Each structure stands twice: as structure tokens, then as C-alpha cells.
Structure I
Amino acid sequence: MNVRQTAADVVVVDYGLGNLRSVTRGLERAGASVTLSEDPADFDAADGIVLPGVGAFSEGMDNAGPFRDALVEQAEAGKPLFGICLGMQMLLTTSEEADHAGQGDAEGLDLVPGKNVRFSRDQTVPHMGWNELHVERDHPLVEGVDGEHAYFVHSYYAVPDDEESVVATTDYGVDFASIVANEAGNVFGTQFHPEKSGETGLRILRNYVDYCVDQR
């Protein structure tokens, strides 16, 4: 197994949702020393924070409630925050994926202004399987991955308010944002699962670890 020397201390947020084992293994292969944490106090000493996620948006935000203020505080202080799949969607302002129809939009972290919307009825959902990444602008996370394929499982996708927040797109009947980032560049997310995306995903995780080291 190809394992790099540890380069960064990364906290993976354990809020009850997410592929914690596979995310941890992927980050360790990428050179990170990983701490699974249920305590926001652990964020201070970390070089970076990873917010994984699998499941419904409302449940994710409910579970992550105790972490909300700390995540926003760390992000605004410039610490690298990486959201994966549902974790990426939670970085946005709102989502159509409320608990019940007619309930209204569910509120996210609002670190990347925008909204999560459902694929149209013309498309098979969830969008599941391998699909291509088209890099739209420079960002440390996407070095060396333009035109590569990643593994997706999702029914909603991000629509950022600012086009500059779109780092990469993927075509699934509509060109949707598959990687987003905030204006400062330290908060970003992938709609796909890098920990399930083979060498492409490992490259992205290595890019993240390297970015965490650069931002110390």
C-alpha cells in the first residue's frame, strides 16, 4: 500500500453520518495523521478539518448542530475545511432537501453562499457511479485531476450564488458543480467521494494534505 510520511494533523468530524473508516484510511494514505472527533475543541490544534457525510441534509445539519459555531469560526479564521458529499452540501446556505415536503428550505452553514437543488425528473436519481471532472478554475485541491473520473452518489447538487465558487463541474444532463470553494479558498467541498475514487481521489486527498501544510 502506498503510504506517505505523515504531513498534516487532520480532524474528521464524527457527527454520526459519513464513511468515517474509508475517509480516515484515504487521508492516512495521503499522509495525514487523522483524529476522529466528537469534540469541537479538537479543531484548534488541527491543521485541517474534514466534514464527511452520507444521508439527508436536514439530518446532517441536525447532527452537526453542536459543531456549527466552531466550524464557522475555524473557517472564518482561515483553517482548511473540506466537505465531502453531504458535507459539501452542508457548506452551502440552504437545501431543498427538507425533512418533509412543503417544510421549506433547510439551513446550511452558509460558508459557500448558494443552494442545493434536486436533479430534475428527467434524470435518474440518485446520480450514481463514475463521472468526469472538468476543472473550471485553479485551486490547490484540483491540481492534476482535470478530465479524471470520480465516484458519485447523490440526488441533489450545489448551485453557488457566485460562479467563482465553482471549481469543477460534471455533466449529468446538466453541468453541476462537483467541486466548490469559498472566496478565500480555504473552505471547499467535493460532491463525489474521493475516498472511493481510486487514484483520482487519492490525488485530491494528497492535494488537501499538502494545502493544510502550506497554510500552517
Structure II
Amino acid sequence: MDTVVLPEGTIGSREANPPALVDPLRKVAADRDLDIVVGYIHRTDKAKYNYALVIPKDGGEPLTYLKHHDSASPPGRALLVGADAAIAICADVNLPDPIRDYAATGTGLVLVPASDETENGWQHSRTLLIRGVEHGQATAWSARTGTLMIADGYGRVKAEANTGGPGPATTIVADVPTGPGATPYTRPGDWFAWLCLILALGGLLADRLTRGRQTMRAAETGRSASE
């Protein structure tokens, strides 16, 4: 499958599906046999909605994903598998869900429109890369400012570039297979980290109890000797 991923908030409008945006993209998708994912901001009098629109390669009606983790906009709850891939937006990768939920459904590719500050763009792209390794998913990160990245399901970067520069746009292209799919981490989640924490706390508690008993014995021995 051939897919183009454009950044978060590439275009904004007060219309839910503005023809000036959607119609040309539908034509390009059909003419070029491409699935297109584009970040789109829909503003109303009451709120701003941070969407990703998925334009299918047959030029059909766009599918819509609303960002889940957004402090400035109403959050979404629904998953969207479009272009045969999971769709998320920027800060969605900072928490286990929805990426883990997508992996549980068997999705092996995650497409993410994003918008970063230049300073943290590379780091944020690696957050997605780690999510991909956690769940056996190939990943594509398209940031308006920061870093562009495509990686396979094992965390191997196939293409990347910093945004900006003398050209009108920064692009990367790579062939990447879908990832191997859900890993042992996908369903139980952070069980190993919690187990390590419990063992560490148990070790500290056992050490304190042992030291306390030793101190009490030493005190009792000292009192016996003085008597």
C-alpha cells in the first residue's frame, strides 16, 4: 500500500469537511492510488477539534480520527484503522493507549501526524519508535516542525529528516513492511516494570526489618553485658 502522511494541523477550517481541502485530496488519492492522512483543525464557536482525516485511495469519503490526548481540545475515544493502519496524533504516543489498543486488534502499522518544537522533535519521534517496538508495529511520524521518521516494527529507522531547510517542503520516502504484531507486552502491559518495583520495595522492606532486628539484638546484648 502507498500512503502519504501529512503533519498535525496542516489545514484548519470552520467546516467539518471543507470541500476546498477534501475534494482536491480525494482527486489526488484516486489519481495516484494513494491513501492520504492529513492533520486537520476544525474550529467552532465553542471548541477546537484536532483531527486526522484519512482519504482512501479510491477517492471515497474521508475517515475521521479525533486526537485522544489533547489538553487544548475535546479528546476523542474511538480508534480508527484507516489505510490498513492505525491512526494517532502526536501526544497520543506519550501514553500506552491508544497504541496498545490498536496492537491488540492486530494492526501492524501506525501513522502519526504530529507538530513538535524543533528542540524536542527528534526525541518525540523516538517515543513513537519505542511504542512500535513494544507492540511489533511499523511506524511513520510526520511532524510539522521537528523530525520526520519511518521505522520498522523492530525499531530500525528506514528514513528520517529534520523539517525545515531551503526547500518548500521536507519529505522522506521508504518501503517498510508491517510489523510482526502484538508482543507479550501488548496485553499485560507494564507487568514486568511493576514486578521489578514490587521486588525492589520488598527487598528494601526486608533489609530494614533485618537491620531493625540486628539493632535490637545488639541493644539487648549490650544491656546483658552491662548487667
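With helix-only ellipticity at 222 nm (-39500 (n - 2.57) for each DSSP H run of 4 or more, over all residues; to 500) coming out at -10500, pick the structure among I, II it was computed from.
Of the structures listed, the value fits II.
If distance in nm of label points 7 Å out along Cα→Cβ at positions 159 and 199 computes to 4.3, which of I, II did it come from? Intermediate values should be presented prior to the final figure.
Values: I: 3.7; II: 4.3.
This value belongs to structure II.
Identify which of structures I, II gives the largest calculated value of mean projected area of the Cα convex hull in nm².
Details: I: 10.7; II: 18.5.
With respect to mean projected area of the Cα convex hull in nm², the highest-scoring structure among I, II is II.
Where does the value 21 come from, among I, II, when relative contact order in percent (Cα under 8 Å, 6 or more apart) is the thing being computed?
I
Quick check: 1.9 is what I get for distance in nm of label points 7 Å out along Cα→Cβ at positions 23 and 47, calculated from one of I, II. Which structure matches? Mind dumping the intermediate values first?
Numbers: I: 1.9; II: 2.9.
Derived from I, not from the others.
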Calculated from one of I, II, FRET efficiency 1/(1 + (r/R0)^6) of positions 55 and 143 (r between Cβ atoms, R0 = 25 Å, to 0.05) reads 0.25, and the structure in question is I
Note: mean count of other Cβ atoms within 10 Å over residues 15-22 at 13.9, derived from one of structures I, II, originates from structure II
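Every number in this text was worked out from the coordinates using simple rules, so none of it is lab data. These numbers were taken from a predicted model, which means no experiment stands behind them. Cβ atoms are built from the backbone, for glycine too; each structure is taken alone.
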